[in-house]
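What follows is calculated from the coordinates using simple rules that are stated; it is not laboratory data. Nothing here was measured: the structure is a model prediction, and the numbers come from that model. Cβ atoms are built from the backbone, for glycine too; each structure is taken alone.
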Structure I
Amino acid sequence: MLVNPYSQKLTTFDGTRLLLSTLGIVGLGVRDIADPRRLWTIQSLYAPVQRALGGIRAKLIDEKDFITFVNQRDLEVLLGVGRPGERCAWSGSRYAGPDDTEWVGFYADEEGLLDDLQEQELLLRAQHPGVLPYGLELTRRIHKESAVDVEELWTMLWDADPQTGLGPDTRFTTLPRRWVRIEQRRLMWASATFR
């Protein structure tokens with residue numbers, strides 16, 4: 001077990017779900033089960049959110065700058081901390097293997113993508129002190145699930161509190177009001193260029 005997310009104190013950076021602790025695994029590489037040519041590197045860890053599977057979440061990035069996420073249960077199997085069929089101590093259920101119907105694996109859901117969007121915004125804030133300009137763009141490459149890779153273009157709408165008009169607005173809760181996706185296109189990972 002990497003960590004018991006329900007009995008151990010998990011501290012996050014203020015205003016985010018990004019964990020302060022790396023648990024000694026950030027920077028580790030994980031080979032893609034569906035495509036062994038693809039190597040994922042654990043980039044950051046996030047606090048649990050309300051969902052059936054639970055546990056912490058890991059954000060990973062590959063050599064072509066695609067991001068994805070993996071849940072704690074499946075990550076423990078990928079890292080060899082848990083074995084399929086064994087009881088998972090923190091969840092009380094059994095570990096699934098890549099061939100099981102309960103296996104999720106590399107999967108980018110809306111919660112994870114919101115966390116990534118906030119992380120991208122924080123990086124932009126370091127480059128642009130003060131209010132982020134209207135029309136500022138960011139591009140993300142996302143591995144949504146097995147064999148589904150996309151590239152998205154996002155633009156900043158308004159970096160201010162919608163109620164008061166005061167900015168910058170750095171709150172996680174208003175993040176979806178600040179950014180809008182203006183384009184999404186499918187990419188084949190094998191033919192995508194390195195960045």
Structure II
Amino acid sequence: MVIEISPKPKYKKVPPLLITGVIICLLAAIVVGGGYLYLYLNIKKIDESIKEKNQQAVKISQDVLKKEAEIAPIKIKIEEFSRLVSAHGSPLGIFNFLEENSLPTIWFSGFSFDSGQRLVTLSGHADEFATLEQQIAVFKEQPEVVSLTVSNVLVDEEEEIDFVFNLIFNSSILIPQLDIEE
């Protein structure tokens with residue numbers, strides 16, 4: 001009998017299923033590694049962007065605080081002015097009073113107003129003393145009039161009467177200015 005020696009193969013044959021499994025595992029590892037690297041780089045970019053936006057926000061908030069500090073004194077001045085204007089009275093009520101309470105035969109040729117004392121000085125003209133008396137009575141009946149004095153009563157060449165009224169009004173005669181809304 002003859003013995004035959006067959007050469008032993010150097011490599012074992014690997015089943016194709018095992019090779020396919022290893023290739024799939026390597027591809028999966030490459031995909032997972034690539035995905036991890038992609039996400040890592042994107043997160044790093046987003047973090048940098050967030051830091052940059054935060055720095056911009058801090059700068060903007062500092063600018064806003066500076067502008068608010070500049071505006072604060074102006075706002076205080078506006079509020080003070082608004083308060084002063086709303087507390088200030090207008091003498092327009094005096095003109096309404098004179099229009100409503102003057103007799104048709106009396107006319108006024110001069111007007112002066114002292115707001116501190118609420119004193120109105122009126123120079124006028126009447127056709128006779130009876131009309132002047134009636135006008136004095138009408139003014140004295142009004143609750144707005146605190147005091148009434150008549151002075152410089154003169155009779156001119158045509159026998160008409162020139163006079164001066166000094167009227168002191170209470171504070172209700174002054175019409176308050178409209179409130180300014182903020």
Structure III
Amino acid sequence: MKKTLFITLLFLIPFIGFSQTTKPVDGFLGIKFGSTKAEVLAALKAKGGVLDRDTTDLLVFTHINLGHLTTYAVYVNFVDGKAYQGQLVFKDEADDRTIDYYNDLVSQVNEIYGTAKSRRVFRSTFTDGDGYETTAIKEGDADYNTIWTADNKNTIRATINDHLYVFLIYQDSVLTNQSIAQQKAKEKGDF
């Protein structure tokens with residue numbers, strides 16, 4: 001009997017003791033999606049952020065940290081006075097370390113939100129592992145993307161642009177769709 005109980009416990013311990021819990025995607029930097037501009041201003045200033053730009057639909061901050069990483073800038077987009085997207089922008093001092101920086105960031109986010117879907121696409125004469133990945137990104141011949149999707153369809157996306165800035169973008173799905181619909185209506189009104 002003791003042997004059966006022991007074997008059963010050995011089988012169950014990995015499932016009980018090491019179950020992974022993931023944080024819901026309901027905001028960024030401690031700011032909940034749907035927060036007002038005043039709430040975002042207060043929260044980011046409390047984190048040491050310096051306001052760089054303030055328009056109706058956008059706030060831009062500098063000097064904000066995400067863990068031990070210092071952002072180049074943080075963009076917060078609003079629709080109808082509600083925060084729906086946070087873009088955290090990072091830049092490594094050395095271009096040749098950009099991919100390592102990106103991979104480290106993805107690893108850190110994976111620890112909090114669970115393992116994401118990553119994708120690397122190379123075009124032209126470049127291939128993954130050829131030693132020219134950074135050049136491929138700069139020339140627009142490689143895409144690095146990682147996406148985390150929550151049950152509520154909110155997302156986090158990590159990517160590298162052709163100037164080797166690493167972006168971590170948090171989006172609320174409902175408010176993003178509302179913003180897209182408003183933009184389309186405005187564009188149609190321009191005709």
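Quick look at the numbers
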quantity: For -19000 (helix-only ellipticity at 222 nm (-39500 (n - 2.57) for each DSSP H run of 4 or more, over all residues; to 500), calculated) the corresponding structure among I, II, III; calculated: II
quantity: Structure responsible for 1, 7, 15, 18, 19, 16, 12, 7, 4, 2, 0, with P(r) over Cα pairs in 5 Å bins from 0, in percent calculated and labels I, II, III on offer; calculated: I
quantity: Value 12.1, calculated as distance in nm of label points 7 Å out along Cα→Cβ at positions 33 and 105, assigned to which of I, II, III; calculated: II
